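Just so it is clear, none of the values below were taken in a lab; they were calculated from the coordinates. Computed from a predicted model, the values in this text were never measured in an experiment. Cβ atoms are built from the backbone, for glycine too; each structure is taken alone.
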Structure 1
Amino acid sequence: MDIALDLRQASATYQQYCSVELSSALGNMVYLEPGFAHGFYVLSEIATIVYNVTSVFSPQHDQGVRWNSFGLRWPDSDPILSVRDANLPLLADISPF
């Protein structure tokens, strides 16, 4: 389950999200333009995520939005999260792009 959240303030879809199920059987993928938050939820026991970006990772510019702060109904109310993701700010507390 792949999720994109629009953080571009000037966009007509600002703070709206979409979700799509990705799978090897479907052979699908998602391309996100700059200005979107990206998250995923693994629906299977095993998953391989291939994640390409347009620039070198820059930790000082790394940002995110807390998983449960923008209205998406997740498959689980208590998912396994990294320490980083568990401590991200709420959508209401971030500065728009």
Structure 2
Amino acid sequence: MYPQKEYFSAQPVITPELAAWLAENEISLLGLETPGVHPQEYEKVHKLLLEKEIVVVEALTNLKQLTQKEVFFMAAPLKFKGRDGSPVRALAMER
């Protein structure tokens, strides 16, 4: 779908209601294949998640290659001063 413009707008979304539910259920990380949480309400969704210190990792790839229910996940971000996000090198190791 990338680089078509629909890649950033025609995607499954995390609604504010779902973000609130995830926050209430105290997840620690949300990993997504999509390029963002919600094309229109991304600020509200990010705020709900980040207020509860839930890490959001967007644009993950090759998730279909994982065969186990549980994996060890690691994301190594770059250190940017004054920013709240970074590209990462994401790795998943199956147990």
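Starting from the value 29: which structure in 1, 2 was relative contact order in percent (Cα under 8 Å, 6 or more apart) calculated from? Structure of origin is 1. Given that distance in nm of label points 7 Å out along Cα→Cβ at positions 3 and 19, derived from a single structure, equals 0.7, which label among 1, 2 identifies that structure? Matching structure: 1. A value of -5500 for helix-only ellipticity at 222 nm (-39500 (n - 2.57) for each DSSP H run of 4 or more, over all residues; to 500), calculated from one of 1, 2, originates in structure 2.
For the structures shown (1, 2), distance in nm of label points 7 Å out along Cα→Cβ at positions 27 and 59 is largest in 1.
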